[in-house]
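Pasting the structures here.
Each reported figure results from applying straightforward, stated rules to the coordinates on display, with no laboratory input. Everything numeric in this text was worked out from a predicted model, so none of it was measured. Cβ atoms are built from the backbone, for glycine too; each structure is taken alone.
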Structure 1
């Protein structure tokens, strides 16, 4: 008997030693696996906001917004501990009492029917190990849990758990779930909402309140009852919480309110980890203005269709920017993003037609022409060679009429093609090209530049026209102002400006463009109660139609055309299509922001003169003549 007992003791000792050796071996193989939890860097959602702090969109691989332990309410932690791991603050990673209870049930059922995982073990299982109910996995889980609790504090473990765990509906982390399900910050949750959230990790799909609301409530009530039984909730709080039926929101994860804007932001910030790095992007967009621009572009589109125009391929774009800063307040790249995500405001290159003329006329003013200078508005035939072929070009005004002589001011107000071509010839191509250098675009080496034969995007036209609203300073549009990571600014986009012309010279053009809206081709853009300035544009065969204009504080560029470059319709011009959309926008914009400036302010260097009873503005550079000259003189009248 004694011999058998010694053998038993020897076998028992050998088993214990072998087991310890086995555990030591297993631990040596897996001890580095907890590094991701120690140096915790989860995939985080990048959030994009407008200038007022309103969410534009979420970008993510896993939709997770991080919450520090200080952000997590004590009541939420109590609810979690009550239902998942009551002895969390007492054990060292493993709850041996729970293990024994679970082991008994396993033996009785001859299968894994109940787990005994602590919150620490659940964190390890979620982040490192598989969810398979196998002995080896449970051994690894226990060893790592014991080790993790010697490295991290309880608060650190809770913080990682509540940010790592999946809460269903695509929400990772408790802060994301609170905002997604209840549209609330963590600090604003009531007890019932807290209980509904901590009910989810056990079976996120089953308890998803957007799909199984009553099942989630039953589970939440169990949590609240458990908290009462533990003495963590009084009877009054218990009864109030049990009766609550919180509102649950079934929201899209991305919440993308301005998809064309988001796409442009991604082109601006090309980070490899943009969807997992947890960046906070502050844009210049004003979502209220974005909505107005979207509505205005749609309004213009529907007005075109109402004239029995074929809708095939017809689209548009609109960009709104702020004076001085160049901040893009709104960007709409098409009529319907779901139908086409091609951003015509940025990615298209179209001819601007007559909306390019102000830059030719500004060049003339800078070279000494005056607003009263007379131009030849007469037809001419131009002969040129293309290869071995001799061709003729016979440009016409839109109405196929001509005025003979017309002042520079009226030539632009009424968009006279022939006068503009003759003006380019009078200026001289080399002089014009030099004056247009600040635009940074390729100028065709012929007279077709007079009719806007250049390739530009609506966003480029916004930049060009900023020279007028800013009284001579051309501002590069910006859509992102700041990028944050972990609460710190990592990139800031400043306003970039360059000189185009002096303020007094620029104002001469502002005044002409103001009259173009009041009595010229832009009359359809007029809005009562505010001064507006701008220019229409229509290309050959009515392929592209534009209106580029501005108020004293905000500018807007509108474009319509077909993606296949086919004509819109025989009578569809910039004044007919784009100007009404411009007007629609400003009619609503001044209602939204009634405090904005309504009148342009004349700089000191601009003076007034009268010729033949008509008032003209002039400067030291663009002086008014005192007498009528011959028609061959560059300064006529």
Structure 2
């Protein structure tokens, strides 16, 4: 489909607007929530390659509570006592130890911690600052870390650091990893490095192990029942915490509708760091570039294809947008879901709508062209019948009868004048059609309104005399008009011939002008059949004729006044009509005037 430069600009602008709207919509709260939900769905759909877990849980479940008489610190101490001989790399205890409670239990736990290498304790952040463990525990531990993953309400990310005043704490899993590899934390503005592991940002997306391959777990009750299970902790990083269903420390994850214990979330954070299973957020510029490519594909689909092909390509564009976040996720990149999907849908909808309306406009234009062609044929049969009849009749007389030289000369002159008139009518008709279709610029010549009016009156006077109708010019001010003289002459001549045709014999037709500021009013008033107001509102419709006009016996197709209106409108003017049945009509051309130049003044 070929398009004009204006249509191309409109089309590109529409696509650009759909891209902007899509991007803005993806940045709203609704878009953000859709992105998070899509992230969770993709997380569940994707099946990551298996990896060997470097951590293990020592879980304190309901049975573990029962066998330790509900004493949490006793349960932790017993667990440490059982696994310490097997030299775990590090042990993170996800239990708050800020309250004093029973001194004997505290002493037992502290002693067990001192025998265990690289113990890390959790320190919650309260409104007044960090809630540190009791000094007895803090002295026995190798480090502390904050316990906060970011629930929303689904836990997808963790802040690798939290700061209160000047006191900063690393995330529990990061601090545990630091101690397990015996390397310091080296930081930049955007990254954190421990040994040869470099995190992509300070906000880490958690790569959870699938539900069918969770972090290995041994409960304290199982360890009590089978002490040999302690061998599973050798060389591992251990996370000790409460996993009982009644515990409050449970959060939803992208995998599980059932909340996961906090200690298991910390173990998954550790696995993400230790195995370098980082999920990197796609750069904004890359996302915008991908969305732009989708919009371009949708635009090309409807610009260079039509019908089923364009819709098939647009469906492929939408499928690419839907599949891209999953493909990116499988390669460790988190791509916004809403930005490409919104871009694809909005651009496809915009391109399809534009394509539909352009095609519809072309169809209406074609129908309009067909209608104008049919109207042109009516015009030809109506307006050109008289000169053709004169030419045919004169030529027939010249061929059939032996005419005198003088009579033959008169006939030849008649044929010549009528053929010129016919040619002029054709030229005027074509000019009007091209003007109405916007294919012709109006001529810009200056002429006298009075001269135009007088010339038309003289041409119509023989027709009026046959009906004994007197045409009077009441004078009035002259005015210089600017435009196409021949077209204006046709318009005024048509009004005059209508006034004579639809007026009874022995009546008057009056022509006069009135100055109206920067405009001139040229009026043709008759004493003819007249019209009611309902008919007045319809007379400029093509092919419309009043009932009395049809009953008058005068030939006509109802196209003349519609052409007159087009000509006057193209000249920046208007037509006013006043009429009453049986009282005659007055047609007034209201036209803009020009300053009279020297040519007009000399006349």
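Descriptive notes on the structure:
- Structures 1, 2, by FRET efficiency 1/(1 + (r/R0)^6) of positions 301 and 589 (r between Cβ atoms, R0 = 30 Å, to 0.05): label with the highest value: 1
- When distance in nm of label points 7 Å out along Cα→Cβ at positions 61 and 237 is calculated for each of 1, 2, the greatest value falls to 1.
- Among 1, 2, structure where helix-only ellipticity at 222 nm (-39500 (n - 2.57) for each DSSP H run of 4 or more, over all residues; to 500) as derived comes to -16500: 2
- Distance in nm of label points 7 Å out along Cα→Cβ at positions 85 and 509 from the coordinates reads 12.9; which among 1, 2: 2
- Comparison of 1, 2 - label where FRET efficiency 1/(1 + (r/R0)^6) of positions 181 and 285 (r between Cβ atoms, R0 = 25 Å, to 0.05) is highest: 1
- When distance in nm of label points 7 Å out along Cα→Cβ at positions 213 and 493 is computed for each of 1, 2, the largest belongs to: 2
- Rg and Dmax of the Cα atoms in Å derived as 47.4, 151 - corresponding label from 1, 2: 2
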